[in-house]
Structure 1
């Protein structure tokens, strides 16, 4: 079992690391997502505030250029803080062909200002921008990469040890760019390897062999999606934030948080000529802040790809940008370009409206084991659902049964067995203060019903309508009762339809289903409002709605 080991080769190579370019809109969005956990919308909002305060340059740009004034300011700051050896003036070329160079890269307006911003979030973003800008004007980091290959007398393969030693920090003293790829590992691991020569005999201390599983590509985060959009030439820097926000607001994509699962793996250890086999377990599959398509998102995408494939093509935006460049250079007229796009597009819309079928993502799952009726998964008015039976084939007095798809299930993955489980809802789980407690799924998700009150389950805390216990339901009910106590400012026994409530934006009056603002002219406390005042405020609101709005005066034409 024993084997002699010796150094087959040792190679030392000097190398250098170069700083990243200063921020553009897209790289700022990516790095703020990686390092600070900010969404692209939040990043742009914070950057807007810093820009309006005069702390950074314009934040919507795809230019990498820094002005001469900026480079001189960075050089002075580097000299003062780190010394002349750390300064190295650089200019960066913009790789994007259609990049607009009207603005500089995103940088501090004054490198001497080390902190800026009205709150902690702004300060963190400013600090990120300052470090990236300063680092771009600093010296390369000098490193030494060492690779040692080790041969064994009874082993065909060579063992490889790699190490990296930093000889001069350079820009690394300030900043190192983040990475989206969770799988990517740096080949050079920082650390010091022993100084050996070819032929040196080595003593084996420990050899380990660990089983590893291949992993699927990671889902996009907001930061990595921005990077992909930029690579594909889709949109402009200013469009990334609203695009990503819109697909989430409309329910096509959501941030799904998946808990880790467990799986077994093997580990072999060779120590003192004794081979040890271990069966261990590891967590995998955990996801946080990753973007996942919803059922409606997948159905809509399939529909658009089927009927508007040219618009959904990755190269569409890039080709339009090229045509805009041709127009700017006088090689094509804008009327010609618009006509070539709009006329076929309009015809396709008309054809789809007339002949296209409503898409529901329908999937046949099988037949019900007792009734023999077909079980179908499809998209309904209020989301993904499953149904037993088809209205077109059932007798008039028999209606299909419906159940909402809940939890981690989806239209694409749900099985017949999982679908049948959903029809066990609503289910009774016990009593609370003399009232039956049931669990069901409604238009706005799973809920507990108690005394005609509805309490939403908390998915982020692991609540599942199929497994929730009475103890957990009781906790949710008590929380709801306590929250309602703080919600109601005043009620009127003589008219239960009128209530004074605490809302998200302050106190307001609720009359039936109408929400009535408390006028600014009212100087008393909300709790002191009378029933007559509440009804009067409602009348004032209705009268104001009936009044025609004053038309804006037309602007005078310039002579």
Structure 2
């Protein structure tokens, strides 16, 4: 395992980064008073409820509840894991991410160096193939082939399309400098080694399509045959940096070409992606020769609200579409749309867009079959829904699928359609078809106790921590949440923090979820009244502690006399309570 990222670096990173700039780089923002607004990128809405607060360095959507700091936004919008989001934000700030040493720092350093070297080697391979397309003796024929497919030099350069020479050792000779680099190329599946120990190129005499991850790094290749025997497409096998089910060909390029992805079209081939981009449809991706996986769909639904599965109309295409639908069921949330477009026999997106043009192709995308229509068209394709046995079979097949749907809207829509087909009432089906176990009920509003109010105010206005001295004696107060409040007070007094930085200190802790909930709480206080409200609540806790301590001493005196120090403490407490009563 690589070394952990130091928390001090994450703190400094959030200090440097401006959440407004980070969000605006993906979602255009407009000034709205002290804050900035936009339509939420995480759910479908017509009027903006997505707010970014520069003072708190926090974003929040009042429509769907999404919220967080710059790191959270990159995780959600770009579909990144936490370490990847740190890397991306650091890259945006021009910083190198340090790592803490672990039990085996040498092994960690070796792994990081290996990973960096792997990406560099894959980039060298991409440049080698691109160079061969321009300089190889066979390049004229390959370029003629690409021109014949309607591709321009500009689009070829944009996707860094290249050519793998028809030789056993073209790439091998260019990149294998020693035994170590040979072993690396074997591990990256760029070259093979036979039983006799001879090395040879994995890709030969093929048009090469570099596959980039979400950060633009080359992680694999797809190679298309020019003519002759052999598979039409040859894809990189999985390696330590390439996992087919997690990547989508063209996704990085689509993100680069579109400031905001209004929709994404899933197609089957690399050439389909490039041909559509050539026609100006710059939002197509391909699922690397496999069924579209849940990970890939999740990545897409994080980036856009509408996904169209565009497949051939043959049996293989329809099977691929159904597998995509099944994988999408738990991801269907309110506000996202999944549609299906099946092409005429003998056509694929590459040939069709050149035949009918981009405008007509877009019209077909707009009229794509809805999720619900395709769901029942597929299920009823071989079922006679007019017979009792057919109705019984339809219910049997539809029930487990509907129970996996994450969205209440989609689930209700499917049940209503199913009820009509079965000629039953939807309410009858509701008792048989349950919501998925992971489906969460709408969150009830928090009952705002004084403790929650104090914590919420401190999270939203960390500068309050410097307005009141620390009261460590309050740790003895028998009040739920007091230890959390005191810890937050200690953190906010020790250094100047934004809400984003404060919450980052609690990432992964049991308290993170309630703290984030309190960060979204609307206290409806004018800025000048926030401090007084916090002072009053803190004074209330001090009063509570004094009463608790006085009662403890009084209870003790009933069983044994108080010593001199305790008597003096008791008198002091009584005087405090007496003075408080006069206030």
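Read-outs: derived from the displayed coordinates by stated rules, not from any lab. Bear in mind the structure is a predicted one, so any value in this text is a computation, not a measurement. Cβ atoms are built from the backbone, for glycine too; each structure is taken alone.
Between structures 1, 2, the calculation of distance in nm of label points 7 Å out along Cα→Cβ at positions 54 and 414 yields its largest number for 1. Between structures 1, 2, the calculation of distance in nm of label points 7 Å out along Cα→Cβ at positions 246 and 542 yields its largest number for 2.
Kindly point out which one of 1, 2 the value 25.9 was derived from, the read-out being mean count of other Cβ atoms within 10 Å over residues 22-29.
Values: 1: 25.9; 2: 18.0.
Matching structure: 1.
Quick check on the output: -9500 is helix-only ellipticity at 222 nm (-39500 (n - 2.57) for each DSSP H run of 4 or more, over all residues; to 500), derived from one of 1, 2. Which one produced it? Label of the source structure: 1.
Between structures 1, 2, the calculation of mean count of other Cβ atoms within 10 Å over residues 30-37 yields its largest number for 1. Each of 1, 2 could give mean count of other Cβ atoms within 10 Å over residues 382-389, but the derived value 20.4 comes from 1. Structures compared: 1, 2; top value of FRET efficiency 1/(1 + (r/R0)^6) of positions 334 and 470 (r between Cβ atoms, R0 = 35 Å, to 0.05), i.e. the largest, recorded for 2. Where does the value 31.0 come from, among 1, 2, when Kirkwood radius over Cα pairs in Å is the thing being computed? Only structure 1 yields this read-out.
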